[in-house]
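Structures are listed in the sections that come next.
Rule-based calculations on the coordinates, nothing more; no lab input. The structure presented is a predicted model; accordingly, all values stated were derived computationally and were not measured. Cβ atoms are built from the backbone, for glycine too; each structure is taken alone.
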Structure 1
Amino acid sequence: MGVYEELQGRGLIAQTTDEENVRNLLNNGKTAFYIGFDPTADSLHVGHFIPIMVAAHLQRAGHKPIMLFGGGTGMVGDPSGKTDMRRMLAKEEIAHNISCFQKQMSNLVDFSEGKAIMANNADWLTNLNYIEFIRDIGVCFSVNRMLAAECYKQRLERGLSFFEMNYMVMQSYDFLELYRRYGCRLELGGDDQWSNIIGGVELIRKKENAEAYGLTVSLLTNSEGKKMGKTEKGAVWLDPEKTSPFDFYQYWRNIGDADTVKCLKILTFVPLDQIAQFENMEGRQLNEAKELLAYEVTRQIHGQEEAEKARDAARAIFGQGIDTQDMPSTEISLNDSPNGIGVLDLLVLAKLAPSKAEAKRLVAQGGIAVDGKKITEAGLILTPADFEKDGQQYIVVKKGKKVFHKILLK
């Protein structure tokens, strides 16, 4: 089975600009391909996971990934999928975010010995001569066709700035520049990048009289078609400081039954024939598959040691022999309230509830337990004595059935 069929079998391919030629390119040769990432935050999140996994599969098949960071385009911001203009970032912030992306990608993509390329489009975009650029590149784009593109069309009613209109032209120019520098012939991206990818394919044809191609990857959605990767605390990040390895593991361990096999296919390298054994399982039978998914995804992002810690901690918790060593934790001080702290304040401090009103609702519904005892009174005060355990000072808060959090006294 070729790598194209492997990607197809895993449900990773959404659409291509020319399926027959893309299949031949990936199955029968070695090519450079690229994926672009605008550094709009200081961490990647699970929404970025799929295109990076596709890059890893292609690299294993002998192709060369070009991971392109938008040091230039990030100063404009992609309007795709946005109802308002993105916040403009300072150059220093963009540089910091790029360094964070590079470190996280290295867990999945091998950058050793010229096996992959890290590029930054600021190298060619920030020094362009505007008049020369619009005469040479801008003339290749039809405004009518651009406005018909989904990424722009949905913004017209709210207002689309000329500033943002440049984005498609710049991304297309990236593809042309990478073709010229590295012989790059394939661009990967999410489905929301389809119009921008086509722009680059056509620009290469017009300027170089050469064939290039585009491939979009599937979005990470659940069985109801809703985007995955969000929790009550916000996005599920790849940065362990933003989403701990334990919370990361638990996110995948607790996904719905209907999404387990799909996620095993698209987010891990577990062989398809091994995944097939889980296809007709349901309920408790799927626990083995969920644990395999959570372990593999955590191992790929955070390494084997952290994955094993998270798995062992989760097993101990759900076996009720609770091991708190690798549990997410919050440290608090009672200096300002030596007599104790209210349970509602505690839940907010530990970010187990966004507000005291929500904390009160959780308690009223019986969703909070402290050290195994269900809390029934919203006005409960936890005293320093409640934290004393075998020479240590901590409590374990359980929220719902699956969220455990350790709270320590300074």
Structure 2
Amino acid sequence: MDWLPAALPFFKVFGAFALMLVGVRNRLGLALSILLGGTVMGLLFGLDLARVLQVSAMAATRPQFLFLAAIVGLILILADAQERSGQSRRLMAAVSGYLTAPRLRLIFFPALIGLLPMPGGAVFSAPMVRTVSEGMPMSEEDRAVINYWFRHVWELAWPLYPGVILTVSLAGIPITTFIACTWPGILAMLGLGWFFFLRSVPDAAVGCGPAASGQAAPVRTVLWEGLPLMVAIIGAVGLETLIGRTMPDVSFEWGVIIALLLAIAAIVLQNRLPLSFLVEVLRKKSLRSMLLVVVAIFMFKDIMQAAAVVKAMADTSSGALALFAAAFFLPFLVGMIAGINVAFVGATFPLLLGLLTSLGLQDKTVAYLVLASFAGFTGVMVSPIHICFILNCEYFGVDLARAWRRLVAPCLLFAASGGLLFWYLQA
């Protein structure tokens, strides 16, 4: 039993994670489950309850948390304004005339909607996929997996996704540095999606849906309807880069916040939305739930640091075992059970970053973050409780188990692609 003292810190960590995942699985709520796991972890590693509460309260005042909470809130406001004003649907109609290839028409709308993160976004693009695929020799199951897969192609390398923002915020690295390493994930998603889901779609389907016969809208119409989205995307990347190069002492998150505010202003002015809609958005349960998750993540992170969890693991075990758990196993497990990116990022990345520091591997931080991101996202994509997957299958009326089985092989290959990318970044 000489191995027991060395393994004890890991048992404590896995126990806290297991408790957190049980809470999520039993619908305790993601925020409360993270807080429960963090509290138990703190207690197991020697903190008393008063200290846990003190650390948690201080976490809610940290600038990093305040920035991230503001960004998440603004993203949800923009998504709500796009839907409420009908601008997303007008944009779909404007670009439909430019899409003549059946395969391109099938993936364009889910991929475009995927540029703007929103909970359950796959169900938003599902009606568009059904419309453009009318007359194509496809089953409802085909439509469901295509819509689900291509809705998520950007998730590891798009600057508006909360998981990406949280990753760079926790690691303290520029968002452009992270995306410069994760962008091959987009190619992997597109390639695997084509191989597993699109190959069977004929190059020239007999019917391409009603939208296929429509005339192409003027380019100015496309640009006008897409203005808020372009302001948010181009503005966020551009302002972050500008701030990083000219004002290194200013937090890069200001670039995202300014871009999102400008995008919201654009859509409000374009559609003459009453400012009262902002009050309605702020009252939405989805906004409150997401902000609670963000604060829970920062509380979990600070509790873990105060309890010296990383030091205990590093002092009693080999670096290889600790890094495997933190960089692959735990992100995959949390992603699969929680079904959301911010969950595996917030719950496991602080542990990974701490281990890298304690082992003197700070120069490999980005490589390990890439590996953990691919592993966690693979878990999210195969999660049976992923809200996009559930709502998507319900919309198309397909069996969840049959649709899920079609995701296993491409997801495993996607995880393998992350391993290859990790090997390349370390070389």
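Hey, distance in nm of label points 7 Å out along Cα→Cβ at positions 103 and 359 derived from one of 1, 2 reads 3.2; which structure? Of the structures listed, the value fits 1. In this comparison of 1, 2, the computed figure -24000 for helix-only ellipticity at 222 nm (-39500 (n - 2.57) for each DSSP H run of 4 or more, over all residues; to 500) is attributed to 2.
So relative contact order in percent (Cα under 8 Å, 6 or more apart), computed for just one structure, reads 15; which one of 1, 2 is that? Of the structures listed, the value fits 1.
With distance in nm of label points 7 Å out along Cα→Cβ at positions 199 and 399 computed over the structures 1, 2, the top value is the one for 1, the highest of the group. Largest in Kirkwood radius over Cα pairs in Å among the labelled structures 1, 2 is structure 1.
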